[in-house]
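Structures incoming, each one as structure tokens.
All of the numbers you see were taken from the coordinates with simple rules; none came from a lab. In this text the structure is predicted, and so the values were computed from the model without any measurement. Cβ atoms are built from the backbone, for glycine too; each structure is taken alone.
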Structure I
Amino acid sequence: MINLRLFPSRRLAFYTVRLFVTRSLAVLAGLVLILMTLDLLGESGKILAVKGNGEPELWKYVSLRIPQLISRFLPFSVLLGTLIAFVGLNQHSEVVAMKAAGISAHQMLAPIIIASFGIAGLAFVFNETVVVNSARAVLAWDENDYEPLKPETGILTNVWVLSGGDLIRARHVGGQNAGFHADDVTIYERNNGALQRVIDAEKAVPQGPRWRLENVRIYDSRMNVVSNAQSMSAMEGVTPQQLTLARVDPETTSFFDLRRKIDDMERAGIPTAEARAGLWHKISGPMSSVLMPLLAAVAAFGLARSGHVLLRAVLGMALGFAFFLADNFSLAMGNVGAYPPVIAAWAPFLLFLLIGETVLIRSEE
């Protein structure tokens, strides 16, 4: 007689969850260690090339990059961890024993799915509290050629703004309210598309409708003359909000800050497709950890009794890889506005949820 309870055996539920969690964490630790080593080998030369940088800066880079690697490869680690756990259960005939006791495939998966919901929740909190801050810091540090950065809030780097016919580039934007400023600013003044002047300023501070530029170097292309000034006024009509909204990166912005910036972008008439797709993906991304056990379940059931365990493990891995490819493609299409943001973030998840469930039902249930 088939047992219709969600968890027919509490002991078996804890046993499968323990296998799932320990294998997933082991895979994650191994992946992060290997990838961090390779990343550090590629970046250590740039970091140490800066005068004054040494071993502390290398460890600082490691501490900033590890949270990003954990966030990026957690779903993949869950996929491999589930595959390893299911292959082990299959090889030791534990799946056969559970099925002989009247436990269905969905009942075997239920504890792992519940545990993966917990992992997804922890991943979301981890992304919002740790990953966005480390991503923002390492991006600003990298784009500053690993030179020391001033500790401040609201750091943005490499910001471009179009004001009338002029192009403005700020390599560093930071501070809030009265302390807001832009550093290493370049203004390309143009007239009917022709370059007139290039103004380089060490610092720009809002001052009414204009900005006060400090330590200015001016190149006049018409006269082919370079001049210097201690300070000058420029960038009339450019608001601090234009600089902060010119580069909205979902990876370096928390969920609630991103939602607020999207509202500001809409009021300013700035396209929001990429930001909205990134906002929805902040939820669907961690939720992919819930999908991985279902895709990996093909390794435990079906043709296993025919000796095709390796084939089904490869099939489960292929399904996982296909999901990640579809997810990246869909998000890229959402960023350019080809897909609606909600579809771009959730379509791959729902599609592979149906595929995984169909494969499981047709092969086992």
Structure II
Amino acid sequence: MKLNRPDFSVILDAIERKTQPARIPFFELFVDAEICEEIMGYRFAQLESEPDRYFSQLISFYVQLGYDYVPFYQSPRFPSLSYIEGDDTATYSRKKRNWINEKAGPIQTFEDVEKAPWPSIDTAVDYSLFECLGKQLPQGMKIIGGAAGGPFEHASFLMGIEKLSIAVYEEPELVAELFSRISDILVGAAERIVSIESVGAYCFGDDLGYKTATIFSPKLLRQFVFPVYKKIAQTAHASNKPFILHSCGNLEEVMDDIIDAGVDAKHSFEDVILPVTEAKKRWGNRISILGGIDVDFLCHATPEQVRTRTLNTLQACAPGGGYALGTGNTVTNYVPIKNYLAMIEAGNEFNLSR
């Protein structure tokens, strides 16, 4: 299945757009553990108790599937969140699936902000895990990842999207203080992580939109969110590493802001919002475009349809560089494995034909 040894310079060329990459690399924010385990035929060790074995297994998957990097993220140790739990009905079920409680989080008042157990930069994430993973990487492979989640997601999780949406108008000083606390931790964690040699690019997810528009107005995103992106981009660039943003939703009104903030590559595309081929036409000369094989399509198509769609996407997006092949979001545990592998095989087929 794998055609190439890992070579991080290939995906770096795609992200930085300085030159046409030697081949079209693969990119995913991550692949769900259930998919990895089903393909590899083993269950992952527990990261908490057996990190060396877990990382060895994780690396084996990404090497075998032909990636030039391993994605790895650590959630910042922000105050505990409230979750809603339901049954996981996916094909490769994890039995239960959690959702953030959108109505209210642990932060509701200035007093909550002051009393919350905010981590220091030193304790915000376990940086040693990035080091541990890096020591096991084969030659030519690096890590893409960082402190999971962006400023908007963390603010909406900590306050609850309903409360946050009201507070931006009724208690703007509270919202500003919350974003300030989050920003300081995210930027500080980024500084530590990008200083690790085995980390090749910084990345996090920060979903900003619905299918029709951004969740917050562009004005509010410009006030609270994009300045944080700019600081993190500057931090990554100071270490000569790119910054990748995964963000779902219709972001057409703010793509100029995202690009101007210094984001090097954008991930997450959905056909009902904007097909990735159109995104490449609109913005591909200013920012790298990653992924875009629609997840809903992958769930319902046949392998042959996936192959055709993938090859057509590559024909449209590969010229000029600045593109990596992958899904429009992540390889979720409800994507048929045969379709995921059909996408990968079509990518290999395309690369062999060039």
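Matching task: 2.4 is the computed value of distance in nm of label points 7 Å out along Cα→Cβ at positions 140 and 236. Pick the structure from I, II.
II
For which of the structures I, II does the calculation of FRET efficiency 1/(1 + (r/R0)^6) of positions 156 and 220 (r between Cβ atoms, R0 = 35 Å, to 0.05) return 1.00?
Details: I: 0.75; II: 1.00.
Answer by label: II.
For FRET efficiency 1/(1 + (r/R0)^6) of positions 228 and 260 (r between Cβ atoms, R0 = 41 Å, to 0.05), the calculated result is 0.55, so let me know which of I, II that is. Please report the intermediate quantities before stating the final value.
Values: I: 0.55; II: 1.00.
Derived from I, not from the others.
For relative contact order in percent (Cα under 8 Å, 6 or more apart), which of I, II scores largest?
Values: I: 16; II: 21.
Going through I, II one by one, relative contact order in percent (Cα under 8 Å, 6 or more apart) is largest in II.
So if we calculate FRET efficiency 1/(1 + (r/R0)^6) of positions 36 and 196 (r between Cβ atoms, R0 = 41 Å, to 0.05) for every structure here (I, II), which label has the highest result?
Working: I: 0.30; II: 0.95.
Structure II gives the largest value of FRET efficiency 1/(1 + (r/R0)^6) of positions 36 and 196 (r between Cβ atoms, R0 = 41 Å, to 0.05) among I, II.
Could you figure out which one of I, II the value -20500 for helix-only ellipticity at 222 nm (-39500 (n - 2.57) for each DSSP H run of 4 or more, over all residues; to 500) was computed from?
Computing helix-only ellipticity at 222 nm (-39500 (n - 2.57) for each DSSP H run of 4 or more, over all residues; to 500) on every structure in I, II gives -20500 only for I.
52, 22, 16 is what came out when semi-axes √(5λ) of the Cα gyration tensor in Å was calculated for one structure; which of I, II is it?
I
Quick one: Cα extents along the principal axes in Å, for residues 132-267 alone came out at 49, 35, 26 when computed from one of I, II, so which one is it?
Only structure I yields this read-out.
Have a look at I, II and say which one yields 3.9 for distance in nm of label points 7 Å out along Cα→Cβ at positions 116 and 244, as calculated.
That value comes from structure I.
Looking at structures I, II, which one was distance in nm of label points 7 Å out along Cα→Cβ at positions 124 and 188 calculated from, given that it came out as 4.2?
Source structure for this number: I.
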